Structure formats: C-alpha cells, structure tokens
Structure P
Amino acid sequence: MGLKFRLILMNFLQFFIWGSWMMTLGHYGFIEKQWNGAEFGLVFSTMGFASLIMPTLFGILADKWKANYVFAILHLLFGITMIFLPYIDAPITFFWVLLIAMSFYMPTIGLNNSIAFKLLKNDGKDATTYFPPIRVWGTVGFIVAMWITNIFTKEWGFGLSIKVSFIIAAVMAFFLSIFSFLFLPKIKKEENDSSNLERKSLTQKLGLEAFVLFKQKKMALFFAFSLLLGAALQLTNAYGDGFLQDANVFLKGGIINNFSTIILSISQISETLFILAIPFFLKKFGIKNVMLFSMIAWVLRFGLFGLADNTTLGFVLILSSCVIYGLAFDFFNISGALFVEMNTDSKIQSSAQGVFMLMTNGVGAVLGNIVAGLVIAKWFEDPITHIKNWQGIWFAFAAYALIVAVLFAVSFKHKHNPNDLIDVKH
C-alpha cells in the first residue's frame, strides 16, 4: 500500500466521519426530537466550542509524542462517545456528550493535515504540490457519507432513524483509528522537531503571540469581520436538512423531501469546483473584492432558500443556492487565509492563521449558532408546535449577511496589487 493511497484513505475517512452525521443533525433535532430553536442552536454550537482551544492542546501533545498515535486515539475516543448519542433525549445532556465528542474530533482536522505534510516531506515530496489532490478526497468522503446517510434514513432506502448516522460515524472512526495505528508510518519525536518546540514559551506554543496583531487597525478589523462572517458559515449546514425535511414546506415523499441530503451534497461538490477558480478571481479582482463576493454569495445562499417552495421553480432555487455555496464558503476562507499570510510576519504566520480559524470556526461559530437559535425560538417558531417560519428565518440570515457585506465594503481598505498574487496556487 503506497503512501499516497494511505493518505487518500485517511482524508476520505476523516471527512466521511463528519459528513455522515453533521448535515442531518438539524432533521434529528427539529423533527425526531422536537427541540426548539434555542436548544438546537446550543447543540450545534458544540463544534465552535470544541474549536476554541482543543486543537491547540492536542497539537502540542502530538508534537511531543507520535502524531499518528494521538490521531488514532482521538478517533477511538470520538467513536466511543458517539455511540451514546442515540440513547439521549434531553437536549442539554445531548449538548454535553456531543461537546465531548467534538473535543476529540475537531483536533483531528488539523492533525490530518500536519500528518500528511510530515509524511510527504519525509518521503521527499513537496506538500504544496502533492497534498491538494490528496485533500480533495476528503471532500469526496464528506459527499459519499451524505449520500449513504440519505439511503439509510429515507423511506425509499432502509427507512431507519437519523440516529443511525451517529453509529455510522462511530464505526468509521473506529476503522480510521485502527488504520492509523497499523498502516500510517510512524512520525518519530525528532521528526516533529520537538527540541525546538521545547525552547518555545507557553505563549508561543498556544499561538497567543499572534494576538499582538489586534493592535493594528487593519488586522483588528479583518478579524472582526472574520468573526461576523464566521457566525454565518455553518447556518445552512445546521438548518438546511431540517428545512428540506419539513413536511409543512415540502411534500413528504416528494423529490426534495426524499433526497434532501443528496441535494445538499451539491454544496460540497460546488465547493471543490470553486476552489479551482480562486486564483483567477484573486489576481483579477483582489483579496478584498473576493472576500466581498463571498459575503454577497451568502446573501444569495440564504435568500434563495427563503424564496424556495414546493414547486419546480423552488427546486431550481434550492439547487442554485447549493451551487452558490461553493463560492460563499471557499472565497472567504481561502482569500482570508492568504490575506493573513501576506500581512503578518513569517515568525507568527502559523499563529496568525490559528487566530483566523479561532475567529471564524471558534468564536464566530459559537455566537452564530447560539444567537441564531435564540432568534428562531423567539420570532420564527411556534412555541407549542415548533412549526417554523422558514422564509422568515432565511431572510433574516440573508439580511444579516447583507449588513456585514455593506459594512465590509465601506470600512475595510485594501489596495489590490496583482503582482503580490503572482504565485497564488489552489
């Protein structure tokens, strides 16, 4: 078994595990468990909470020990925790158990990348050239998982409860854990340059030195908008399947209702395609405009869902929203990461990227999911029946994204120099 195939399989399984349950969590919470918006918002915020500090802590552990062993143990613990979720009814208890599971899973995303980089380097390969074609299999795994979950949970398939998605995730996590123990090459301590890490202060290890960037007005403003947009990045992942599964909007047994998860997977397919267009857009329009395009795309992503109904036109609008998702998600994440790289000292670039991820996937995601849940529960949901005003929900999200886009266009200043982007690669 060659190294490339092993890394492809690792990436495929890594994101298959995530895709097998995340996109259907909204349907599970709203329809099967009848949680209200505030309760579900808290549950879905677990990924954000787990992203605040756990990746950094386990990253330090991986640097001091064998990274592939830490990776394997985390997946083992994640799988064990996920097995308990189908037996929990109370949303608060569910929140705490899922938070524990995500505290094990979220660090593995960064470890997945660092392990691949180290193994490719040890094999004499250039990671910037060899890793992207390997990483794309992670997105493929996410998509395949969504399709398989759709087959298991729809009446035309096996007709099982959505809770089976947690079991699928657990089984695949166990498989990846065993695979990591047995088939990934060992990453020895000295290969992680641990002697160099031991000379770093705790502040440096935790990436806290990058917070000095907040003293710069331009960077502070960028991180503020990263937080504001991060609040919107996971909303359609949280509520999309619950929306398409709502029999009050889409006829039960119809195409949209029956193939909701497969339909939403078009978003991930679109994501892989828009990545290829990023270098052209960056060089042609500049980083600020590319980030602005992303924000406008979020307005369309939410707005098209708000206009969709159980008609042929509604189906077209949903498909259009899924296609736009690729632009909305990729353009900000990748251009934002590039902006950080171009505007920070090389000594703290990794830490600065960590702050960027903290603002978007950590603080932003937590605040976005909790506030969205509270807003839905107060203004867009019947307190007795839990029937939701989906049009109002999506238009509220679209209005929020529009306000962020306008504020960004007016207040964020960045001069475009095409020569600065001459070496941009996807």
Structure Q
Amino acid sequence: MKKSFLIIGCIFVSSIGLMAQDSILLCQNQVRAKQYETALKTCQDAAKTNAQIGNAGLGFAYAGLLDWANAVKAFTILIDADPRSFEAFANRGSANFNLGNYKAAYDDLSQAARIEPRVAARLQPQIAAAREIAELLPIKKAPTDVERRSLQASLAANDLLIGRSVKKLNKEPQANIDALDRQISDKIDEAIRINKHNAHAYSIRAGLYEAQGVNAKALVEHTKAIAIDPRSDSNFHRRGQLYAKMKNYPFAIADFTKAIELAGTQTVYYNSRSDAYEKSGQMDKALQDLTRAIELQPRNAFAYNMRASFYQRRNDSAKELTDLNKAIELDPKDANVRLSRCQYYNGVKKFTEAIADCTISIDQKSYIISDLAVFERAVAYTGLKKYALAIADLSKAESSGMVSNADIFAQRGIILTAEGKKAEAKAAFDDALKVDPKNQKALDGLKNIK
C-alpha cells in the first residue's frame, strides 16, 4: 500500500522559550521539506519540550525513511499521551501495515475510524486490506494434492492473462477483453477456494488488476502474495515494479532491495532498482546498480546496453558508445543493441553506420524491436537524402503498428520539407500534433517551414 499518513497540524506554544520554540518549528519544517534524517535529531530535541509535536515529527521522519518499527514506537508514545487521537491511531496503523503487522494495523485503523467517523470512508480501503491479509495468517501448509490442484488453476489463469495481453495488443473489442477477464477471475477464485494460501494466485490477480488499471487493488494482492511467501524475491520485484509505475520510488526501491537481498545474483533486480534510483534523482546509486549488474554478468550484452542507455540520458556519448560497442562485441546479432547503436549514430549524424546497424536489427526479425529499427533506418535514409528509401521504410513502420503515428507523421513532414513540399509537410506536422501535441520533431518542423 502507498503511504497514507495524515498530516498533524502544527501546534504553537507561546509559553516556551525561544530556543525550544525554534526546535519545534524546525522539526515541523524539516519534516515538511522531507529532510527526514536531519529531522530525527531536531524532533528528538523538540520532544523534550513538546512531546506531541516532537514525537509526531519523529513518527513522520521515521516513516519517510521507511523505518516502520521506529515509526510505530513514536506514534505509540502519542497514543499513550492522548488515547483519543485519531491521527496517531491512523498513522500507527499505516506504519504497522507497512511493517507487516496486519492485525495490529486493522485494530489501529479501525480505532481511528471509530474516534473520528468523518475519516472512516478514507480509511476503509486500508482497513479492508489489513483485515483480508490478517485473515490469511498464520500460513498453514495444505496437503500436496490440494496445492497441486490450486496451482494448476492459477497457472491456467496466468495463461489466460497472457492471452489477454495478446488480445489487447491486437486491439480486439473491449467486450472480448471483458469476457476474458471474467474467465481469468473465475480461475483465480477457483485456485483460492482450493487453497487460500496459494501466493501465485494472488500474484496473478494483482497482474489482472494492473492490466485493468486498478493499481490500488493490485498492490493489496501483491502484498497478500508477499505475506504468504515472504521469501519470494519475485513477489517483491513485481510489487516494486508496480510502485515504480505509480511513481512511488522510495517504496519501489525498498522492494527491489528486498528482492536483491533474497536473490542477489538476479541482474534484472539491479536494473529495476537503478531505474527507480534514476527517476528519484539518485544518479550515483543508479549507475552503481547498472555497474553491479555488469559485474555479476560480464558476458551479458543486455547489461551493457542498459548502462549505455543511462549514459545516453546523461549526455555522456563517449561512455555510451563504449558500452554499446562492448555489447555488440559480446552479441553481434542482438537486435536491441543494434537498434540502440543505430539510434546513437543517428544522433551524431553518422547515417551510413546507423543504416548498417539498423539493417542487422531488422534482419533478426525480433518482435517490436525490428519494427522500431525500420523507423530508425528511415531517419538515417532521410539524413543521407535517400528520400524514396526513407518513405518506403516509414510505410513499413506505419503498417507494423509498433511506432507512434505522431513520430511517423513528423518524420514524413521532415522528408517533405527537404523535398520542398511545404504545404504537404505542414499537413504532416499538423497530423503529428493532433496525435501528440508535444511531439518535438513536429513542433520544430513547423518552425522550419515558416
């Protein structure tokens, strides 16, 4: 679950000394600014003068650092001081939930709702989740034949879920997707009826909710799978991926870190955590994880390609090319790496080299990747002023359905501009902007033909 801490209002006490008052205000401000590590010392000092504000600040600071055990302790002090504080119960309930104390979380959140009925509706989803997970514990091992039958049902649900992805990709009618969703749900329900401690079944249900865009429910199902099988690295990784998709990077990083602790040789976990670090602005840690993945699998072309992509986003073209060259040395026919180096060469206007790499990528007939390479080769042909070949590749890329129509229209506009067909070029750029109003190629193209 995402953090759902309620913000406790600031309390100003005029009777305390100026220095003590400063520590209280500083505690509050540091927590608001998410300076959690700094706030720990400040709020400890504040608690000596004003226990309510100081311990509230400590609770929020520990929560911000995902130190749930100490957050629970801080909020417990608040509850002991004021047993009618719904905020303290709600915040301790959330901390207990994230700590894995689901029965305690249910009790705390329910108490918060009883004290202040106006927050009951807001707390209800987490109350329900805590109750559902608490009812699964403790885990009882089912007989082997029961486990087998339940797993067969959840595996069948997984197969249907994969089929759903294909139908979605093929843009089948929503009625067909909905019918398949019901089949998947029925199979999951069957698996859980047979064995309610089948972690795989909850993981598949989470996948279904994600596919339907119901992320809050998906998080609950992922958490059920983890509660049942806390030694499963893949369960933590899957939940971390969902947190990352929801841009909750601290929680994503925590889950990826747990997955790494459980199975430290899985380079995909380092790649996932690197992406979360990068998106949260922690560039040094992001690079460290990408390098660690290479150290674990020094013959893995994909690992070098991932780090090359990082260098590309950081505008370090020299290191980008070095990693791309190493990846291709390791696997000369890797369609993805060839596409990456083709894009690099297009960026530095080495169009002949780009065409060579994209052509190798295309020849591998790799699903999606080779289609993207066709578009990228069209860009290279445009750079060499081979417009007929560029148009031919654009048409292939368009028919594949794997390339954004906005990019297709924008690139066509660039070609038409180069051929002096300004009216047609403007129409192409306009079409691109209808699909994607922020398409930079189209915006730049319109400026160039004015």
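What follows draws every value from the coordinates through simple rules; no lab data is involved. Just so it is clear, the structure is predicted and the values come from calculations on it, not from any experiment. Cβ atoms are built from the backbone, for glycine too; each structure is taken alone.
Computing FRET efficiency 1/(1 + (r/R0)^6) of positions 97 and 401 (r between Cβ atoms, R0 = 41 Å, to 0.05) across structures P, Q gives 0.45 for structure Q. Given a value of 1.31 for Cα Rg over 2.2 N^0.38 Å, for residues 241-320 alone, calculated from one of P, Q, which structure does it belong to? Clearly, the read-out refers to P. One of P, Q was used to calculate FRET efficiency 1/(1 + (r/R0)^6) of positions 49 and 345 (r between Cβ atoms, R0 = 41 Å, to 0.05), giving 0.05; which? Here the read-out was taken from Q.
Name the one structure among P, Q that distance in nm of label points 7 Å out along Cα→Cβ at positions 25 and 57 of 1.9 was derived from. Value 1.9 for distance in nm of label points 7 Å out along Cα→Cβ at positions 25 and 57 corresponds to P out of P, Q. Given a computed value of 60, 51, 35 for Cα extents along the principal axes in Å, which structure among P, Q does it belong to? Value 60, 51, 35 for Cα extents along the principal axes in Å corresponds to P out of P, Q. Relative contact order in percent (Cα under 8 Å, 6 or more apart) computed as 26: which structure among P, Q? The structure behind it is P. Please state which of the structures P, Q yields 1.00 when FRET efficiency 1/(1 + (r/R0)^6) of positions 281 and 297 (r between Cβ atoms, R0 = 25 Å, to 0.05) is computed from it. Value 1.00 for FRET efficiency 1/(1 + (r/R0)^6) of positions 281 and 297 (r between Cβ atoms, R0 = 25 Å, to 0.05) corresponds to P out of P, Q. When distance in nm of label points 7 Å out along Cα→Cβ at positions 65 and 369 is computed across structures P, Q, the figure 4.3 traces back to Q.
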